[in-house]
Structure 1
């Protein structure tokens, strides 16, 4: 069934091109990522859920008294996978997972209570009063993903999850709607209710989303160890100007704020606070890989510029949520910086968590691993087939399945390409008839060929994002004007263009207040961050790098490696001394690999930030 257009947002200046209209090829980077997700990651996760989260739901059905498996939000893992399956079906027409969906939808219908309550964690606890553990129960957060899964399946023509989701949404309205009280320790339900409003047209869901959002910030939430800041409950959302607390929660909150803003023209205080928090996170608290969250204890943001490389938490879930924030801000404002942020995340923070095999995962994503470092539960040095915070793999798989929805937007008669990929964009009706064919090996190469096959509508235009990292760019063999981060061209019959974003390796410094990496530089090529691994570079921690680089082409389907000359420090250095021992003259050639590829060849030291002369 055709994928319906995304419902219009009142305040948005851009609308995403429908997922089914964006078709990445199997040979391009995006298509390969999605192909591995469908063939390896998604089936693997479904198998793991059969042993974990689905057991909880079956125990509720069967009346089995047993210890709940996993965290309180384990149901969310199931719903995220249901959403991924819907987007995968929209992308390819695959029915491979229909039996799994049938089973889960039937199970959910069996155990949902008469008033709409549905949560295996709450239903397994004898005497538990529903929604009473606001701080850590995750009931609204888990249910928010039920709404999103139902919407996704409804969009692709399967409607049997919608009645279950509607009963749950009506329960939320009854308990948390206007005139009621309370909110969840993990934001996210607000945005899901807005999306459910868009899908159903029922304004009570939108009004409830606004009401919950407006209540937050009363300082109520605490679990005895973690205080209101952890839960973004320290200030009302219109007063909070800094990204603080649990990083994933903050980004889910801000994605929800953006959704409410899209339906609330004129709320200037809410808009200003959202932009201020985005700038706080992305200008002072963002890892160069696009990761967020520098503290392990509470998985939180640190202070501005507190970005330790070896202790980076940079949780996968936070990066997924940050993509949602940036996409919504892109639609609301049309500002290219949000598309740039998504690009950085996709090629680094979201590519590294899943192994080359597609079935092993990181939950946290450090930028340095030291020699003889030990594996810890929340700071692994090797990917695992499953993780305690399984919302990381499950949220990642649904995002990868829907990547095409982030590739292009439309505004009036202007089509904008936001993320580069090899494949096809079917023209939206207002742009014309036919399709745009895009040929590129991006991000291996910055050369992009575009041609129109079809007839453009009168006045149609094409905007092509020029990545912010690109210092030299060519359009059809000449320099062309870049306006607000885009080439902007009239779309005519027979249109063809060749773009060339020059991809030279570049060494970058961190802000001087990022104390942990003073005296170091990072190496990037295009949007891709590189790192050095001990498997290629013995005694990595004794190397001092020069700022020269030579690109070495990779095997087919793989990004290049980069060779960098370095000097080996052989003489021992005291822990503390008045003088720095000079670097020996012994020269070596080191090999750096994309950060997304680290950890696929066994355990060894790794570092993104390189000591330089």
Structure 2
């Protein structure tokens, strides 16, 4: 076959760099950066370059597999889907709708069709036992956006291209490529910030790759970011430096904030944070004095004991310095697909504590329980016990808390379906593995990540490779599974299933995306994007918070956040001694996606063990610390 070059956005992380892909229609021959891409302009990281190996990986599952005893054997698609629908319906008929749980993994969030059509499966199952990677990733950001701005995906991002001062906490964008902000070539953007006279300051327990190119790096004790941010706010209010600007007219509760943070002096929190009081006070004054500034936190400020407080206080620091919804500050993108509007239509704008999990009483968020509750919901007998599980592109045994317990729990399930590319630590327990197309085998448009872009862009990538004969697209699998569950129930549900399947197949994922683009604020269409293989530049971020809020108010002091300050106060009064193991990103992998290629916990833990020899014992073969 003749080699040719096509263009597509990379789907392996949030940066969405443009790729120039040499292929023959069936296999990827070479991948390089797209020099003409409107956002990345030739930049690409090692993951994107290795896409050819991942795409052609011989370890991928390329046809449905069914468990026969201890072995997996091939099975036809129609038989597999009918079997899955029948077993899920049987278990729900015997034990109730909540006997089946779902888990939505991180990779699926990069597929617009998986996001849209997973909702079809959720509707068909009708279960309250829904879990995802959100609770081990970005839940604090979603919850703060819901409480302050009324929509979990109304997410502010740093206007890094125009800021004069960038304060980074608990994030390593040089390695992550930017997270909860879509910013191709983020290292280049940070270097340009400094070249134009701006300042980059990093607070992190580790001297990260981002810290290495910063003007300043300050070590902070893990988990104390909220205390540090509270001290910044103390200085801003105490020294009359808090000037929120025009957006203050949208705020409810602003007058209460000065008193809330009065106790958190830099001197008082210094012992807990490890950041000298003089440094904290100076950074607060610099943020206030800079022409434009932005404070940004990510995984380190999210996946910790005070993740929600740290995220809330990040927004308050940006508001207090007059940088919320201001060029060079903390701004709201205007994506081609109206992500907050779509969330409202799908009933996913957010909710909190409308119900509680059966065993430990964990509050739901946006209809989901935290994945930390999944194992106990499987293990604990009684009405509503989880007996079956559908996993969409996830490996929670490896990536979620207490993986060994999850491993045992999954082994006890009556039935499990894994929609996945690989046999991994989670799918090894499945009764069915349903593989989907991947990467360049289907079209690409990242609804979620383009909604967090530091510059408004739109980039659609058509499928460059032929659809392999043994695979189906993710939306086809999800729609068919939803249909089969309802048809297996019989009666009215069977008619609903047939209607759901027929309508979904007639409309399809691409038509749905085209509709969303046409209804979006830029009135684009799929045809327009197809004529722009290097993407479409929709302009710099602009102030738009007032328009987004409409008649609603920004609740800057949500009661449940204010009440949680009491817990932060107890942390401040407690003993700060002891060791804390922190997480990190690696440039050549994304979470647990591509373990078939590169993963290095053994080497990294080996260095830790060498450093701490005699203090702790870290068994390199497991995940526990003694």
Structure 3
């Protein structure tokens, strides 16, 4: 059986229609992390697994009290809500929201309240927006995130918050209501309060009343509870027959509020359908029993994945291979409009995985077997992009596991809003994404069955990457003559040396194939290795006239600096996000130079793209062995363009000031 035959078998069995129906069931639950209804949703999935004959499922419990830490991560406080509503009582009477109608309209982790209060508008909710405004004993109306407002509200005596989307967030959807929350921890829970979430259209009506000098009065009621509770992670597995300790992990987060159909009832439902599909193919003898274990995880995003990783790290004979994360995988092509997106593995964790996934997509995109009768009938629109943060795969890429991990998902205007509804879920999209994920997993769960084909797929990707690398350095060689002497010689040095991390990356990818598979074709292996050796010689010839030494003392210092990790991992980047968003006020505290501040501001614009993908690539590359210079050269391979080494150096200096690393 070859890969195309496997894909056809998977596409024949896997049902996008069943997956959409399961998505609909899950979307009925208000699935806030560490809540009772999240646990109910997990139990529902477990019962459905048991109906299929599953005997391995288990619901892990972890503390959720706002103080307990797993690795660098603080747990949320458990929160449940019974009901809530907000009424406008002056200058007119009307219902603004009800939890029973729009669950997103009550900010998560709101305290119980029953009051009538005046409303004042504080715009973006910054400190200067509170100047000359009396908010004491009143509810503030703001476009700020409530979780950033707890301390400020307490400082100024405000009793609660009404949030609404910014103009940019609500563009084209003035009726959109955001999923936002307060998310207090044990330190600020006493200061925390309650909140409501309204649409921009509703907020503008209230603002118009205020601008006309009218008093705005609301009556708010919330019945909710904050308490020390539990988080729950549902796990099951199809245990490998020969190498049970080797695990291929596929994960989806169950949370968020109802309905959150695409984010991420779709991923949780598809994960269930992938389990059903693999089990059915085994029982029908369409495929042999997997030799490696396939692990299925349904989690509270980030907060549940962290303790599970910490727990598994202690297991003997736990050898995770790679992870696929399903996060927002059902988006309807016309109703949502964005393409399916694969975020590749980090540059720090090379593997054949990106190439294999690309090949599977190519074999699925026009395959008539991947189209559902009631779904999208046209070719698949997709993108393959660099590594990104923003979801659970991020945690597997970092220490302690450090395994290649990818995310399958979609950009989506409607995510984290009340408009993320079931009609925007497409069964054909679910079938296509599920077919790619399932085929990727099955082809890797055997030692020999697909080894030669995976070799060839990697070779295909390797040749494409060689071309991208060559184009990058040829472009830079043409540009160096426009630089002054010092800059020219420094850039020439970088051009001469960037092939070193590139070749390490490719050779580690080759080694991963040899480590995981048997019955390899020695001719293909020799072709790959000899091809890289020949490519290395060609690069030497191409760049031999360029400078061989660094002139800049600053750059020479970066060459010698090797950052050392001061965290065990997975890394919690909140401290970096906070610092990078507030660099000017932190300048004296963290003692960075003006130039370093400017460097970090420039870098942050690029790093924050893809949910901080480049930032996490940088952090993942810190391994106590690579120098700052080598890290910068590795980063140049992410999108085939050189990264300014001085800017990378400034960012790593920020990490040192924040006591994240040492030298």
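-0.53 is what came out when log10 I(q)/I(0) by the Debye sum over Cα atoms at q = 0.10 Å⁻¹, for residues 402-545 alone was calculated for one structure; which of 1, 2, 3 is it? Answer for the origin of the read-out: 2. Given a value of 26.0 for mean count of other Cβ atoms within 10 Å over residues 178-185, point me to the structure among 1, 2, 3 it was derived from. Here the read-out was taken from 2. Given a computed value of 79, 68, 47 for Cα extents along the principal axes in Å, which structure among 1, 2, 3 does it belong to? Structure of origin is 3.
Of structures 1, 2, 3, which gives 17.8, 51 when Rg and Dmax of the Cα atoms in Å, for residues 34-273 alone is computed from the coordinates? Structure 1 accounts for this read-out.
We did not get these values from a lab; they are worked out from the coordinates using the rules stated. This structure is a prediction, so every number in the text was calculated from the model and none was measured. Cβ atoms are built from the backbone, for glycine too; each structure is taken alone.
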